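Presented below are the structures under discussion, each in the form of structure tokens.
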Structure P
Amino acid sequence: MLSSYKSLDAVEKGGPGQQLWKLIEAKGVIPLAWGENGFREITNSKRPVRKPEDLEGLKVRVVGSPIFIDTFRALGANPVNMNWGEAQTAFQTGTVDGQENPVVSVIQPFKLWTVHKNITLWHYAIDPLILGVSKITWDSLSPADREIVKKTAVEVMAAQKAGARAGLDGSLEAVEALKKNGMEVVTLSPAELAAFKAKTKPVYDKWVNEVGADLVKSAERIIAETK
């Protein structure tokens, strides 16, 4: 759905982002600023992943969200839900073949090239973050203090977002660093990416209804306009 930082920024600033903030505020949290972990890419120790069939039978560590599990099952992989500490041991022993995480926030700092020589940059999902504050706390602040907190939140999260994109947006330093550390980097062409989209279309359709059709359609319109 989201293939670029430009489209993500547009969705966050547009109607879908505003709607999400209202839903969060209704739960007692005041959203202050957007941040992100980055696009999630897949690494593994077995083989390069260029087509859905390359994932067949691979044990891939995923986070516990059902949408991640549904996605990898649709691609023929065996998704495994475990905490990150256990996952690192599983990578080293070979009991788990791969994982999916952002480059800058996870793959680089944890030096996953020591256990996985293959990475596919497929941008299959992205992790937006929202920095928020309890409404109870917010209501206890003076207008002047709220302004300070809001301003600081925006500045800090802008820096956080820039850090998550470092070497990936406008330059390829992060990608070159992966290569220098011995990883085989696969970047999918639009045609190759289309095969993954087709394979996971039933999952997408299922979760459109779970998330909310109007919200998803609104985001899709913005994305189409920013390409």
Structure Q
Amino acid sequence: MLAAIIVAAGRSRRMGLDKLFARLDGQPVIAHSIRIFEKTDCVSEIIVVGRKDRLRELRELVRKNRFRRVSGIIAGGPRRQDSVRLGLKKLGAKAKYVAVHDAARPLVRPELIEEVFQAAQQHGAASCAAPVNDTLKRAGEDCFVIGGVERDRLYAVQTPQIFRRELLVKAYAKVFGSKLLITDEVSAVEHLGERIILVPNDKPNFKITYPSDLRLAEFVLRERATTS
């Protein structure tokens, strides 16, 4: 049984507005993310972790869209890792695997979720990731180039990230017990010395960060609609 935690408690400082409620192809961004998890065969439970001041709107969104697998809508914490930890505590007892997904990635596909889940079942921990194609450079505080980064076998890690439940719970216990700061669940599991397999993804699955990302995401959705 796979449960999903959709993280939606960020402040969208770079966006200038709450990006998760920005309109994308006629629907809020977060509605797209939830709907894709609802469409999968493998996900049986969804926990949405949102901002405290938007919980009423989230409940209304779930009701209007008739999302049947959303079993909990809870307030998140000040950091992403706090929100995921709260989501883990809300999961039902039957969940053996946990997927964590950024609500700001509305272009995730059911096929990708299924593929990452299969990898997690085989290896215990898996994440989708995009191969890095750009030339990467390091810069000093003055922004002058001071060196390069070899991009061979370099990946930009995305979500969903899927783990055996007991593994992720153990990883978060270490993170909070050792007062570590992490940016995603792969980083948490790495602190245990566990291996995580990456599932290469070459389809658009970027995070909505700036207003221009909405226009690009809308184009991708329309292209998918014409080819499906």
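At-a-glance table
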{"quantity": "Structure responsible for 0.95, with FRET efficiency 1/(1 + (r/R0)^6) of positions 160 and 208 (r between Cβ atoms, R0 = 25 Å, to 0.05) calculated and labels P, Q on offer", "calculated": "Q"}
{"quantity": "Structure from which -11500 was derived, helix-only ellipticity at 222 nm (-39500 (n - 2.57) for each DSSP H run of 4 or more, over all residues; to 500), options P, Q", "calculated": "Q"}
{"quantity": "Given 148 for volume of the Cα convex hull per residue in Å³, calculated: source structure among P, Q", "calculated": "Q"}
{"quantity": "Among P, Q, structure where distance in nm of label points 7 Å out along Cα→Cβ at positions 8 and 200 as derived comes to 3.4", "calculated": "Q"}
{"quantity": "Parent structure of the calculated result 34, given that relative contact order in percent (Cα under 8 Å, 6 or more apart) is the read-out and P, Q the choices", "calculated": "P"}
{"quantity": "Among P, Q, structure where distance in nm of label points 7 Å out along Cα→Cβ at positions 136 and 168 as derived comes to 3.6", "calculated": "P"}
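Throughout, read-outs are computed from the coordinates displayed, never taken from laboratory work. All of these numbers come straight from a predicted model, not from anything done at the bench. Cβ atoms are built from the backbone, for glycine too; each structure is taken alone.
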